[in-house]
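Derivation of every value follows stated rules applied to the coordinates shown; laboratory data play no part. Computed from a predicted model, the values in this text were never measured in an experiment. Cβ atoms are built from the backbone, for glycine too; each structure is taken alone.
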Structure I
Amino acid sequence: MLTLGIETSCDETAVAIVADGVTVRSNVIGSQIERHRPYGGVVPEVAARAHLELLVPTIDRALVEAGATYDDLDAVAVASGPGLVGALLVGVSAAKGIALAHDRDLIGVNHLEGHVCAAQLELGRLPRPLVALVVSGGHTALLLLDAQGRMRELGATIDDAAGEAYDKIARFLGLGYPGGPEIDRLSLSGDAEAIAFPRAMLDEGGFDFSLSGLKTAVVRELRRREAAGREVPVADVAASFQEAIVDVQVAKTLAAAEAHDVGDVLVVGGVAANSRLRERMRQACEATDRRLLLPSPALCTDNGAMIAAAGANRLADGQRSELGLSADAGLALDGLVLPDLPEAWR
């Protein structure tokens with residue numbers, strides 16, 4: 001069964017074709033990085049217009065790489081939210097057009113559900129229960145997938161997402177865009193203990209995150225050093241900033257797993273490609289005898305394959321979306337039931 005997956009929730013025009021919910025036949029991304037680089041972050045209107053330009057060629061390429069045509073498809077899955085509403089509208093409109101024109105099933109998918117399902121593309125059936133940390137440019141959240149497949153948000157950022165904070169600090173440091181890879185690279189030559197940046201909400205007992213205070217602390221440190229005529233140790237600042245973020249993410253993820261008696265931890269989203277987060281999360285899971293599920297970096301960032309995988313699961317479970325499906329920038333996750341991978345596909 002072939003599912004076409006379309007992901008346009010933010011700044012990546014991504015299309016993939018997945019067989020039986022687990023085998024990636026193609027996974028194509030029309031990058032918008034160069035369009036947003038001058039601004040040091042994603043500009044919603046620029047992203048939406050770029051999706052309009054890139055989506056059809058990206059779909060065509062995905063079909064060619066998969067050796068498929070529209071007639072070979074069984075369904076079209078699309079991220080219908082959450083995300084930037086203008087960007088989402090492009091993908092949802094395209095998916096509805098394809099489904100109508102070729103009489104194929106349409107499946108709307110929650111973007112965060114897609115990130116969780118990315119793991120099944122490499123690992124097969126996902127264990128239940130599990131705790132998932134989703135960290136990206138637009139999201140920083142802890143999710144619980146219980147034994148019955150129900151998904152619930154345990155906590156989320158109350159201000160900036162991790163990827164957004166990386167981009168902003170990279171801009172202040174004079175680094176390139178996107179900021180996450182640049183700070184990760186620079187941190188390898190820096191001292192993570194050089195500057196004691198705050199770990200917001202670390203000891204408050206809940207599972208929410210806050211990054212605006214950390215961002216402000218970094219900016220103030222830079223301005224203080226510059227005003228005093230002191231050299232700014234850019235690598236040390238980058239490493240110390242990154243360590244502050246990773247400390248909180250690892251601590252809260254393991255605390256959530258402990259609180260809910262869960263032995264499996266999943267980390268996904270674009271920031272899950274960060275080398276320090278991957279290293280620290282491995283160490284923490286090994287120390288607490290937990291299993292870490294960590295997809296390869298290519299499946300952590302926004303991609304169409306994760307949407308196709310989630311859509312295939314829903315299709316196999318008998319679920320369909322109506323052609324009246326709409327984009328929802330604030331699409332909720334709580335209460336969503338994640339269908340299990342069919343036995344024949346495992």
Structure II
Amino acid sequence: MKKIFAVTVALLLALLPLGGCGKEAPQTLTAVRLCEVTHSVFYAPFYAALELGYFEEAGLEIELTNGGGADKVMTAVLAGQSDIGLAGPEAAIYVLKEGREDHPVIFGQLTKRDGSFLVGRSPAEDFDWADLQGAHIIGGRKGGVPEMTLEYVLRQKGIVPGEDALVDTSVQFNMMAGAFTGGTGDYVALFEPTATEVEQAGKGYILASIGQESGEIPYTAFFAARSYLRDQGDVIQKFTDAVARGQAWVQEHTAAEIAQVIAPQFPDSSPDTLTAVTQRHKDIDAWNQTPVMEQEALERLETVMETAGELDGRVDFDTLVDNSFAQKAVK
């Protein structure tokens with residue numbers, strides 16, 4: 001997987017334009033280019049910080065782009081096209097394992113569970129994971145946290161991927177819903193609000209939370225090149241402070257209040273849909289309460305990666321993760 005990831009990143013680096021990811025920021029604010037793996041209510045604490053003006057109050061203007069996959073987010077960061085990436089920590093682990101000197105360093109954790117939901121073609125009030133025996137499941141990019149977590153849960157339920165069920169990794173992350181509604185597969189793992197929108201359209205039914213079954217892992221984190229943390233430490237601290245405020249805010253407010261605040265980020269979703277989706281994430285305790293990443297949590301993710309056959313040796317926690325910004329933000 002590491003070789004595949006390296007080749008993918010190299011190809012994407014070659015294809016990237018020389019220009020930046022965003023527009024120039026006003027002189028009164030410092031521009032921070034951030035590429036996210038996808039645009040989902042799953043990242044509500046971050047969007048709340050954006051919409052409540054926490055970044056602006058810290059003197060930052062966030063230029064947000066959607067990478068459409070962790071490998072593409074990592075490519076943007078490594079190429080200097082983005083200052084900060086928001087994606088699964090597995091991307092940073094792969095690059096560190098490759099031995100890159102200016103490797104990405106994780107400085108803040110956003111979510112602590114898998115945020116995807118298993119969607120099927122028929123309603124099932126008494127859904128049983130055993131129903132997936134012999135099924136075709138659209139699972140996401142091979143080696144990505146969503147796909148690995150899905151495989152981890154399947155194994156926990158006694159279903160061996162590749163033997164008892166087909167986990168399809170050929171469909172790009174941002175094309176999974178379209179492939180499923182177009183007739184591919186029996187099941188698909190989707191993020192919100194896409195999962196709810198597919199259900200509301202009568203083209204699928206949400207059956208289970210993958211995150212509830214997998215347990216807590218550092219699912220999504222912020223990272224930047226080691227050189228950026230060294231040279232722009234003040235910017236990283238201001239950024240982390242704003243994220244911490246957003247995380248605290250969503251803990252203290254209802255799903256309806258959160259949905260109202262982040263609504264501008266999802267103009268095509270109704271208030272009812274956003275509220276329902278937000279409540280679903282609250283119900284599974286998806287969000288980290290602070291940006292601090294615990295070593296035990298990262299080791300649990302490495303276990304998931306090892307189980308999937310994507311990791312052949314663990315990384316040094318203190319080399320991959322710098323909690324100093326998060327710890328200061330919490331204080």
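For structures I, II, which has the highest computed value of mean count of other Cβ atoms within 10 Å over residues 158-165? The partial results should precede the final answer.
Working: I: 22.0; II: 14.2.
For this comparison of mean count of other Cβ atoms within 10 Å over residues 158-165, the top structure is I.
Upon calculation of percent of Cα pairs over 21 Å apart, for residues 94-277 alone from the atomic coordinates, which of the structures I, II produces 59?
On the way: I: 54; II: 59.
Going through each structure in turn, the value belongs to II.
So mean count of other Cβ atoms within 10 Å over residues 150-157, computed for just one structure, reads 17.8; which one of I, II is that? Intermediate values should be presented prior to the final figure.
Working: I: 17.8; II: 20.8.
Checking each candidate, the match is I.
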